[in-house]
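Got some structures for you, see below.
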Structure P
Amino acid sequence: MEIKVQYELIKSSRRVLLDYCRTFAVDDFTKVDVTFGFGSVRNLLVHVANTYEWWIGAQGLGDHKPFTPYDAISTVDQLEILFVTVDQLVEDFCLKYHNDLTCEIPVSLRKQSFNSTPLELFTHVITHEFHHKGQVLTLSRHLGYTPVDTDIIR
């Protein structure tokens, strides 16, 4: 299976989540809850984008751009624009590695170098996104909202 097909499913689930985030009061999108890592819905979702920027962009494609700062995003519209750039990174990554998802590529994390594969990088970012999507839904419940079903099969 081509990972581009799988990524379309990820984007569909993300679309449901972002549409749900549009129902929040403006301040709730950025409201900090210190009991959650990364603190706010916005921060969690920017962190997800940053993870794609690091593993797919910097490590997989050699595109070493600075991470998007949390405070650069204040609305769901701005977040959607950020995810358009993430989608382009994934598209470029898929084009680069479509013939060999198991080739070894050098990567680094916390000053440690090691080899990974495109399939591992892709799997890492999509599972990471779903982990944090669950946190967003839980945080939204703490803010008084009723979470929507964002599963792939819904």
Structure Q
Amino acid sequence: MHPINLIRPMNLAFLFHDDEVLMIHRGAHKKIWPNKWSGVGGNVEPHEYQDLQGSVLREIYEETGISSGQIEDLTLRYMILRQRDDELRQLYVYFGRTATKEITQTDEGHLKWISRDEWFELDLIPTNRKMLEHYLKYEHESDVYMGINIEETPVWIRM
């Protein structure tokens, strides 16, 4: 294990339209988790450290074309920590709803609305799979959960 030298805040969003969720099939060119399915998101820019929700709204718009005015009930539900080499990654995961299904494809990967019945048939990023399994059990609660990621298996702590 390397000593931690860097902190990297990141964000992720799962947007729902009825019983479908918007996911992205990450491109083969992606350095981390190529060809895997995930929500949309990215890095928190240094000037956004005090506005994490603004950061995830920016990422949603950049990757999907869905604007903040088209999103409802965007709520922080998970904070996940994991170490990768000398970097501590802090992932802030939001869930929200949108009335639109209109999306703009980008070079980040292929966006698709996925029904709940199909979620676990996808080749999901392992942590996302565990988080979505957990979310389905507790989706009607408003609690935020902290996840400590140990070998791609998060341990959940209710905050």
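Derivation of every value follows stated rules applied to the coordinates shown; laboratory data play no part. Bear in mind the structure is a predicted one, so any value in this text is a computation, not a measurement. Cβ atoms are built from the backbone, for glycine too; each structure is taken alone.
P, Q: which one has distance in nm of label points 7 Å out along Cα→Cβ at positions 130 and 146, as calculated, at 2.6? It would help to have the intermediate numbers written out before the result.
Numbers: P: 2.6; Q: 1.6.
Source structure: P.
Hey, helix-only ellipticity at 222 nm (-39500 (n - 2.57) for each DSSP H run of 4 or more, over all residues; to 500) derived from one of P, Q reads -5000; which structure?
Numbers: P: -18000; Q: -5000.
Structure of origin is Q.
For the read-out percent of Cα pairs over 26 Å apart, a value of 27 was computed from one structure; give its label from P, Q.
Answer by label: P.
Source structure of the calculated read-out (mean count of other Cβ atoms within 10 Å over residues 42-49, 13.5) within P, Q: Q.
When distance in nm of label points 7 Å out along Cα→Cβ at positions 10 and 34 is calculated for each of the structures P, Q, which structure yields the highest value?
On the way: P: 3.4; Q: 1.6.
Answer by largest value of distance in nm of label points 7 Å out along Cα→Cβ at positions 10 and 34: P.
Where does the value 18.0 come from, among P, Q, when mean count of other Cβ atoms within 10 Å over residues 74-81 is the thing being computed? Matching structure: Q. When mean count of other Cβ atoms within 10 Å over residues 26-33 is computed across structures P, Q, the figure 14.2 traces back to P.
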